[in-house]
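S.K.: Right after this note come the structures.
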Structure I
Amino acid sequence: MTTLRDWLAPPRPASPEPLTDPRERRLAGLEIAVVLTVTLGLSALRSALSLVQALLAPRPLADQQVTLNAPASTDAWLDLAFQLVRALQLAGWGALGAYLLLRAGFALRRVGLDGRRPWRDAASSAGLAALIGIPGLALYLAGRALGITPEVQPSTLTDVWWRVPMLVVSAAANAWAEEVVMIGYLLTRFRQLGWSENRSALAAGVLRGSYHLYQGVGAFVGNLAMGLVFARYWQRGNRLWPLVGAHLLIDVVAFVGYAVAGPLLGFA
């Protein structure tokens, strides 16, 4: 029987072929830097600056609002186009990570992007979503009570026919981009460079928390924990679909639940 201590212990997976040639190692490091610069690393810098700006604002952080899915135009059709382009960008980030793994000689099944066990992956997604989502909500409420977290509005999109489908698409794009880049791509590359599993998980977790800093300190802590749990889950089994699925479920519940039930409960 696997205990919690066993699960938290550093795993010993079948590692990819390590990079020993100095030139290949330099190129791999440069590739990681470029990927992060054009994707989630840049988002982390922008998010940190947003938090600094919020802290310097005259209003206390607790009195400020952050919107995750906001209208980009007053015209409904143009707004839909903007939302689709944003989702396409996120999908492209994930596709970039997957493509670079393929170029490096990794079949996507090696990082867990295959259809061998859909039902087990779906069950794992639901379990991980509950494990992360429920404490995450509690942490957000605690941050609000302590005044260190702004009010987060998952969606302020107008009530048009495409709102709910678009929120699901946005959730899927977020899940695909973050898990493929932060877990499948980044942790695989770290293994090739000889990083320990704990060091890799911590780096991925801190980066995940950093690009959520615009939501406040509580969001950083919550996403750091999510990053550590997701990294360890993948390191122990090399299954990526459950993480994409769990992230999708968490975001769908937040985005669609807020948009549909928020007005009825007085939250929007």
Structure II
Amino acid sequence: MRQHFWAAALAMLLLTGTTSAVKAWGPIGHRVVAEIASFHLSQKARQAISGIIGNETLAMIANWPDFIKSDTTDQYKHTSPWHYLDFPGHCSRATFDSIMAASTGENLYTMTLAMIKELKSPATPKARKRFALSFLVHMIGDMHMPLHVGRDEDQGGNKIQVSWFERPTNLHRVWDEHLIDFQQYSYTEYAGLLNRVMTPAQAKAIRAGSPADWMWESHLLSDKIYDRTRPGEKLSYRYNYLFMEDLNSQLLKGGVRLAKVLNDIFK
């Protein structure tokens, strides 16, 4: 099972040369979130996760939900909406909450809750638990990528053309990959650095709230990004200066909160 899983994942990784409209963080960002989570797992959670994925790590499975977008059989096509949920720009918390309450289809919020439910159930087969765990790790990362709770009219920034150090790209991809790659860390270095500077009080504050609250935070950041980025803008050092703290905060929050969710599931 494990050998087949990674053979398929590697093949799909080689095919992912283009950026999907619903891709988030890119491979490094998702691994950073997963690696940070691994630092904060309870012993019970570690044992339960090991029972599902063996000697593999959360970082190793974190990108599988993106890799499978290249599957040509369409067996995973239904999972595409699981990566995002759109909201109007500068909406109130009341409007945000009403949209969340009305979310009955398959999207980032509803499927996060669904994967949690599957992982909690003793009746869920091991293979399905592996599927659910991989998606949960990925989706908690997705909800901390602010443009995955952005706006429908521009597909979360995919339609906003900008340049990154004179290279044509779009706003979504700047946040997917360019900002993270610009920091010049491996995912293990990045996760270690972010985790090291966090105090216990900060960790406690980060763990507070629910997935709905975390998505609201991300949506507020998306408004800041939209407000401070003009279509056609040439982005470089100053943009990194403006948003590096936000970027690091979202990656750290994603990891700490993922650990909280997993610890609650496997308590």
Structure III
Amino acid sequence: MSPIISASELKNLQNKNLIILDARVGKDVYATYLEKHIKGARFINLDKDLAEIGEDAAFGGRHPLPNVEKFAQTLSELGISEDAHIIVYDDKSGSNAAARAWWMLRSFGFENVQVLDGGFQAAEKEGLEFTSGAETFERAVSIKKDGWLLPVVRLEDVENELENNFSTVIDVRDAYRYKGESEPIDLVAGHIPGAINIPFSENLDENGTFLQPDILKAKYAVLLRDKPEDLIIHCGSGVTACHTILALDYAGLPIPKLYVGSWSEWSRREGKEIAKDI
């Protein structure tokens, strides 16, 4: 199954096991969801459901992964069973939390998971049915897992891989943040020394939808020429990094490692070198 689904495909989809998740973020986001969402969509919260935010972002970053037991409980409360076909959307072309939800669901063992291409806006343009208010659904039986199935790395792993030139570390933040010109979210501007910058926005066309798989594959072949094949992807807090992991999977390339702590952890950890390119 393709990890990406178009609004027109969703409009015509008939599947009794279909579950749609609204993963939009922002101020008063649940009120925004209640005001208007794709009919049947269930709300999933980045900070509460897709992360386990700790006291110190220097250890884990701003959006550490929850443990699998907590995520299993979240899925149960959302009525998601093992045979579900799950489609996730946000309103930022998948770069907010839809791709993070996709990664977590895939890493939990779900195969039938897709991100809505173009998100909320594409659904509106295609004329999908919307509604307001809360959705009602039954709780599902909790699914037991021993751990995340997709590869993740820690800060120490990233440091070692770069030092020994074993991996290519890709920073998917906007170029101005990577260069250290300014930093709107974290405390310090700059990037991990040795990381290269391929902004996640380059996965998209001018309409905010994903480039076609063959174009993505050719693009990354050029960008990563003569670099170690083992890839580690990071961003600010392990959320938009999943957008590039999603794009690589869509292109038919191997799913790379995710550095969840990302810049929010590295930039806060005492003694870590910070590079700038101004």
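S.K.: Upon calculation of helix-only ellipticity at 222 nm (-39500 (n - 2.57) for each DSSP H run of 4 or more, over all residues; to 500) from the atomic coordinates, which of the structures I, II, III produces -18000?
M.R.: Numbers: I: -22500; II: -18000; III: -8000.
Working through the options, I get structure II.
S.K.: Something else about it: If percent of Cα pairs over 14 Å apart, for residues 80-119 alone is calculated from each of I, II, III, which structure is the one that comes out at 38?
M.R.: On the way: I: 59; II: 49; III: 38.
The value was obtained from structure III.
Read-outs: derived from the displayed coordinates by stated rules, not from any lab. None of these values were measured; they are calculated from a predicted model.
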